[in-house]
Structure 1
Amino acid sequence: MRNFALLLADDAFGRDTLAGIERTMNELQRKPVATARIDNRKPDVAEALKVLLAAKPQVVMLVVSSRAAAETVKGFRAAGANANATFISLSNTSNNDYINALGEQRGGAIVMQVMPSPYSGSTGLARDYAAAAAKTQQPISYAGLYGDASARLLGTALQKAGRKPTRGSLIQALESLGDHDLAGLRLRYGPGERLGSTNVDSTIITQDGRFRR
């Protein structure tokens with residue numbers, strides 16, 4: 001597949017992601033066949049759909065909210081043309097809202113993940129999170145694991161920031177972590193190093209509404 005289109009949120013989220021996409025695509029000497037933008041606060045994708053459908057892309061990259069991504073997938077498939085297009089969205093759509101909004105069209109949508117699987121128990125982070133979720137009768141999800149990992153990291157940094165943490169001492173504490181093992185999730189922070197994790201995985205949504213690696 002070499003023919004792709006972009007649906008972007010017309011905000012900082014969309015612009016930041018586009019910068020990364022363009023950097024990579026320039027290296028690959030590829031360009032999108034179409035680019036459409038929407039107001040990410042609204043699920044209205046009708047005009048964007050016209051632009052994307054006319055280009056007949058093999059792949060549509062969805063850099064938008066869960067609701068807008070779902071409306072785009074359903075709109076493509078309802079149009080008949082490009083019914084077999086592949087849809088790829090970012091980790092912000094790794095939630096039940098996206099699955100529920102897709103409805104019967106959920107099968108086959110790809111979602112990129114930045115967390116290890118919360119379902120496999122392959123990391124201590126996932127096992128601890130699953131145990132905590134079970135105690136409070138909360139459903140397990142990628143979004144939940146992301147929140148758990150963020151809280152753990154913040155707690156570690158606050159411990160290092162001293163008795164009366166400030167914004168500056170918290171930043172310094174995070175930057176001093178260097179290579180850090182967050183129960184199986186490898187992180188790295190330092191002066192000017194804010195990425196944290198380079199963990200990237202892909203999942204596909206099954207027809208019964210599960211994220212499968």
Structure 2
Amino acid sequence: MTLTMTATLFSILGAIAIGAMSPGPSFILVSRLSVARSRLHGLAAAIGMGLGGALFAALALAGLTALLQQVAWLYLTLKVLGGVYLVYLGIRIWQGASQPLADVGTGAYDGRSARQCLAIAFATQISNPKTAVVYASIFAALMPANPPAAVLLILPPSIFLVEAGWYAIVALAFSAKRSQAVYLRFKRWIDRAAGAVMGALGVRLISESLASAKN
């Protein structure tokens with residue numbers, strides 16, 4: 001791979017990293033799982049986010065995002081379903097705000113729960129198909145017309161590392177004992193705030209989708 005293509009690859013990954021660091025439902029979910037459960041759960045969620053990012057990258061490279069943009073009803077349907085899922089998550093978090101939390105910070109959680117966190121994180125990451133379009137836009141803007149096959153093969157796993165790496169940092173920060181102590185003290189209000197923000201993001205995605213359908 002030439003020096004120019006290496007620079008292009010790092011430019012794309014840098015743009016993806018900036019997008020990953022932007023606050024959104026993924027950040028809310030990983031931080032909450034890390035502080036409310038354990039470091040293991042947070043890291044599992046980080047892997048789920050990375051897998052979602054890699055999937056979006058593969059879809060963008062395969063040109064399937066162009067299909068979504070051309071078939072308006074399919075894109076609209078996926079966006080609405082994604083918004084509904086985020087609203088559902090927000091409601092579940094809000095409902096659990098008053099429930100007591102036992103054994104936080106002990107690490108006494110089975111592998112199945114961690115796998116569930118991974119699955120929930122993956123579903124949250126892919127709940128907004130607009131992210132795939134953002135990926136495609138970055139690729140279109142920064143990638144040359146005929147990139148070498150090596151770049152196409154390297155991009156999805158590289159994006160996995162970027163997304164999972166960032167959310168692993170989030171998980172490590174929020175799973176610290178001090179963070180968990182603050183969470184336990186203000187659990188009800190933190191959970192309600194997180195649930196409200198998650199639900200609001202879902203409502204926003206639904207409203208934007210319906211508004212675009214009318215235009």
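Please treat every number below as a calculation from the coordinates, not as lab data. Values in this document were obtained by computation on a predicted structure and should not be read as measured data. Cβ atoms are built from the backbone, for glycine too; each structure is taken alone.
So mean count of other Cβ atoms within 10 Å over residues 117-124, computed for just one structure, reads 16.6; which one of 1, 2 is that? This figure was derived from 1. Consider the structures 1, 2: one of them gives 17.4 for mean count of other Cβ atoms within 10 Å over residues 21-28 as calculated from the coordinates. Say which. Traced to structure 2. Can you spot which of 1, 2 the value 23.8 was calculated from, given it is mean count of other Cβ atoms within 10 Å over residues 37-44? Computing mean count of other Cβ atoms within 10 Å over residues 37-44 on every structure in 1, 2 gives 23.8 only for 2. In this comparison of 1, 2, the computed figure 45 for relative contact order in percent (Cα under 8 Å, 6 or more apart) is attributed to 2.
Can you say which of 1, 2 returns -28000 when helix-only ellipticity at 222 nm (-39500 (n - 2.57) for each DSSP H run of 4 or more, over all residues; to 500) is computed? The read-out comes from structure 2. Largest in mean count of other Cβ atoms within 10 Å over residues 13-20 among the labelled structures 1, 2 is structure 2. When semi-axes √(5λ) of the Cα gyration tensor in Å is computed for each of 1, 2, which one produces 34, 21, 15? Corresponding structure: 1.
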